[in-house]
Structure I
Amino acid sequence: MRYVKVQYGEGELWGVLQEDKVRLLTEPPFSELCYEGTVLPLEECRLVAPCEATKIVCVGKNYYDHIEEMRSMFDASHNPERPTLFLKAPNALNVPEGTVHAPDFVGRLDYEGELGVVIKRRAKNVSEADALDYVLGYTCLNDITARDIQKGDGQWARGKNMDGFAPLGPVVTDEVDPAHLDIMTRLNGAVVQHSNTELLITSVRKIIAFITASMTLEPGDVIATGTPAGVGPMVPGDVVEVEIGGIGVLRNHIV
């Protein structure tokens with residue numbers, strides 16, 4: 001299935017995407033599908049971030065080439081089998097085609113294209129074998145970062161969590177294999193990141209098991225699986241696109 005979330009009336013509704021039509025649902029598609037009855041042309045829909053996130057759990061340093069370019073270490077034990085986690089809050093969520101505006105005190109604003117994972121049911125102490133049973137689907141995510149703030153603060157909370165710093169979408173789908181997805185980021189049409197989830201240090205299954213050993217994931221929560229090499233700065237007027245094979249293109253505008 002391919003799911004989207006749209007503005008509808010004064011609220012937001014989930015829908016099932018079928019070619020160029022959206023069949024609206026009355027409830028999030030976390031268990032059974034309850035159709036509302038309305039069918040809308042996709043071109044007339046304003047898409048929003050397809051999640052119900054209480055939190056966005058992010059994996060840092062999950063591609064070897066990105067670690068090298070950031071001149072970083074895995075963690076205190078130098079053990080690549082233990083992911084480095086950080087959180088983004090719901091205020092950071094942004095919509096497909098949405099604008100991103102950093103506060104004036106930000107000196108460098110970076111893109112980070114990533115595979116996003118949307119959870120469909122409460123997950124705690126999940127095994128690797130069962131991990132994908134808890135996934136609604138996969139989507140595109142841009143882990144936008146105020147790089148100078150991140151560096152200056154010495155930790156990641158402020159530099160990662162400014163308003164609109166987590167564009168997500170446009171589609172969530174369970175029709176792809178998260179272990180074999182081509183991922184690309186373009187800045188003003190030029191390819192700046194190009195990799196494949198085959199190169200993830202910690203797989204999606206292992207990430208879910210690792211996270212849920214420590215914290216409960218709720219339906220609609222999001223996991224950001226990490227970015228490959230090629231991160232770099234954006235300035236007002238730029239257009240950034242994250243494209244993942246079989247999912248779609250997430251486009252945002254820097255203002």
Structure II
Amino acid sequence: MSNATEAPILVMGAMDVETDYIIGKMTDVKQRMIGKWSFASGLFEGRPLVVCRTEWGVANASACTALAMEAYHPCAVISQGTSGAHDPELLNYDIVIGKKTVNTSAWKSHFEPQGSVDDPTNIEAIGVFAYDKHAGKFTQEVYHYASKRLLAAARKAEPTYTRGHVVEGTIGTCDTWNCQVDRVLFLHKFFESSVEDMESDAVAQICQTYDVPFLAIRIVSNSVFEGDQDWDLRVGPVCQEFVLNVIRNIEL
């Protein structure tokens with residue numbers, strides 16, 4: 001039986017539209033600022049939760065995660081919110097459960113002399129550094145993989161979702177908003193990415209460093225394959241409701 005003495009689950013989102021719905025479902029909520037970032041702790045159906053608004057971007061997400069690790073000692077972390085489609089098959093309101101995450105800006109281009117024809121595919125993925133408890137040191141990781149236990153909880157929650165499709169895939173992260181169709185298709189092929197955001201892989205990197213189970217869940221808010229469409233923020237609360245169903249199924 002869950003109770004307030006347990007370590008909390010940490011849920012992270014970059015904006016109010018990605019966090020307020022969950023906070024509204026919590027009881028005994030206590031608001032707190034750590035640095036310039038806001039945290040809300042409380043209970044959801046008796047289970048301790050902490051919700052963090054990270055603000056946009058890799059650096060903010062990394063900082064918030066590290067601060068939360070030291071302040072709250074969470075038992076699990078979920079990065080969730082809106083995302084842009086990389087997979088042409090995905091539409092608004094479709095949800096991607098991240099089996100793995102990747103930093104799509106972490107790559108090395110190979111030497112080409114001045115005047116050569118630029119080949120944007122002449123790169124290799126080099127990943128980012130996170131602490132590896134087995135190696136006992138920081139190691140270079142291209143992909144960060146979801147916790148099997150959290151992934152199992154997401155799979156149990158999948159039948160509850162009726163607003164779109166739920167798929168398992170790769171969530172790409174970088175401080176870039178990609179709107180060129182050919183560029184998005186290249187990233188989809190090169191990194192196997194399903195969607196892109198600005199936070200999830202950064203959160204995963206810190207979770208690996210602290211050896212805390214991690215899962216990313218992203219809902220599609222826009223797709224370049226549907227044209228130059230607006231970013232639909234109405235999907236934010238819908239994703240959070242799915243995340244709450246995942247939390248109901250987590251066994252730690």
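Observations
- Comparing distance in nm of label points 7 Å out along Cα→Cβ at positions 10 and 178 across structures I, II, the highest value is found for I.
- Value 0.98, calculated as Rg/Rh (Cα atoms, Kirkwood Rh), assigned to which of I, II: II
- Looking across I, II, the calculation of helix-only ellipticity at 222 nm (-39500 (n - 2.57) for each DSSP H run of 4 or more, over all residues; to 500) that yields -2500 traces back to I.
- Given 2.0 for distance in nm of label points 7 Å out along Cα→Cβ at positions 130 and 202, calculated: source structure among I, II: I
- Which of I, II yields 1.05 [Cα Rg over 2.2 N^0.38 Å, for residues 82-225 alone, calculated]: I
None of the figures in this text is laboratory data; all of them are computed from the coordinates on show. This is a predicted model, so every value here is computed, not measured. Cβ atoms are built from the backbone, for glycine too; each structure is taken alone.
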